[in-house]
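Read-outs: derived from the displayed coordinates by stated rules, not from any lab. Treat the numbers as computed from the prediction; the structure is a model and nothing was measured. Cβ atoms are built from the backbone, for glycine too; each structure is taken alone.
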Structure I
Amino acid sequence: MNAYIFHGTEGAPDENWFPWLKSELGNIGISTEVPQLSNSEKPDMNKWLTEVSTFKTGEDTILVGHSLGAVIILRMLERGHKAKAVYLVAPFLNDLGWDVLKESLFFADNFDWHLIKKQCDHFEVFASKNDPYVSVENVQEVADNLEVTPQVLDVNKHFNTDDFPPLLERINLLNK
């Protein structure tokens, strides 16, 4: 089993709960990478897709994405990457009114939900009640398209925490 954890806009592998989750997954035998995606201050979908195109994914892979990292996972699945399970934390389907996201090309085309759902059988979506960037409604739109119920949590804003026990619990349930 392997896993990838993807950061979002202005993100980095050593931030938030990413190092903690990598360590916890390693403790249960899941080899985990948290790649640094290029120029996270001004993300470019085509560059990010090129960077992730070589990642080994398949029916034994867990994909975890935070914010724009969740969106790159959706775009990866559209392009043929497969996964055992996908966990999307604060995902969204539009540029949120941010110029940097308008220019990123992530939202230039509609999402192919049929193809996305064909690449993975298990999706989970997480929202924060007090996220200043990604509203519960934004997350609900993703969940509706994936035909899942979002887990709406009372956490520290945009999931900017050092750990994320509810996510680990959900991964552990799947891994048993």
Structure II
Amino acid sequence: MAAHHLILGKTIDYITGEEVVDTDDERARQKTARFLVDKKGYSKQDVEVRKEIQLNVDGNRATSKVDFVVKVDGKAFAIIIFGPGSLVSRERSTLAAARLVENYAVPFAVVTNGKDAEVLDTKSGTVIGEGLEAIPSKEEAQQQIQTFVLEKVSDERLEKEQRILYAFDVLAERECNEFTCTVY
């Protein structure tokens, strides 16, 4: 089903300073951005917003977006994807995005609905923390990134992850009836 959002006007993105459409979902994203900077110690330059992932599945092209890519010393350390409702239903697509967004698997993937959050280990796919407070601070991330080997994802795995993300982000956004499917 297509997502319907009540547009509340315009607001200024906390990270970029750009004007964006103001919705309830965007307000939750802005709250998360402020949390990363004000509570977790990241600078605005450490956080990339709305990063696009180009997908190509069986000749069908689409774009998926990661709400936040959190970087430490110039390296992507975690991604954060926002979605209202159930977190568990977004875990797999968030892991796929973490494996596609850079030329290596980003160590951590976070899925949040603005209130709750799950921190996932990208390599194993397991939930390793719950709640926004479980997101490592910049200081913790700087220590942890030193111990990680940022592994390139195999071509075979990249193809599978693209299919997964395509199914969740593109096909799931189609509204179909007996005659047509409309992509929003």
Structure III
Amino acid sequence: MAASYCAAAPGHEWHGPYHDTEYGAPLTDESALFERLVLEINQAGLSWLTILKKREAFRQAYSGFDVETVSRYGARDTNRLLADAGIIRNRLKVEAAIHNARQILALRTSHGGFTAWLDAHHPRPKPEWVTLFKQTFRFTGGEITSEFLLSTGYLAGAHEPGCPAYKRILAMNPPWSRTT
């Protein structure tokens, strides 16, 4: 059996900082939520370490994860992204990122933003989240949706209760901790 992330990540050059300061911490900033969604989608079929190492290249390639800018990407941008060796060059993942930016813009109109949309649907069981994400976004199956929600504080389980990061995250009052 593989070691848990809480056991394996601390002290690791890449996983350690992510585990200790970001994983499971509540996010409300739209660009940060969009970044996490894009990164989780791109992790499909790959290791999280690969994504962490390419994170800065993703940030540059996707205009700092500015939703409005990415939502305006067209064929030229798609081709630019598909030629960028610094990121994952998968057409479905690139097109999903652009489509999902447009969906997040639509959430501003329907709910007041991505965070408000997440909050409006919280809490719900994982299968219902997966259905909702599949109806709203592209390339968001069960694992991608689950990891996105774990990593942003909407689902419990990012950290083991004995992990020092668990206590830090719990003090931030993540959405999962507000459910009864």
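Tell me which of I, II, III gives -9500 when you compute helix-only ellipticity at 222 nm (-39500 (n - 2.57) for each DSSP H run of 4 or more, over all residues; to 500). Corresponding structure: I. Calculating distance in nm of label points 7 Å out along Cα→Cβ at positions 82 and 122 for structures I, II, III picks out III as the one with the greatest value. Between structures I, II, III, the greatest calculated value of relative contact order in percent (Cα under 8 Å, 6 or more apart) is seen in III.
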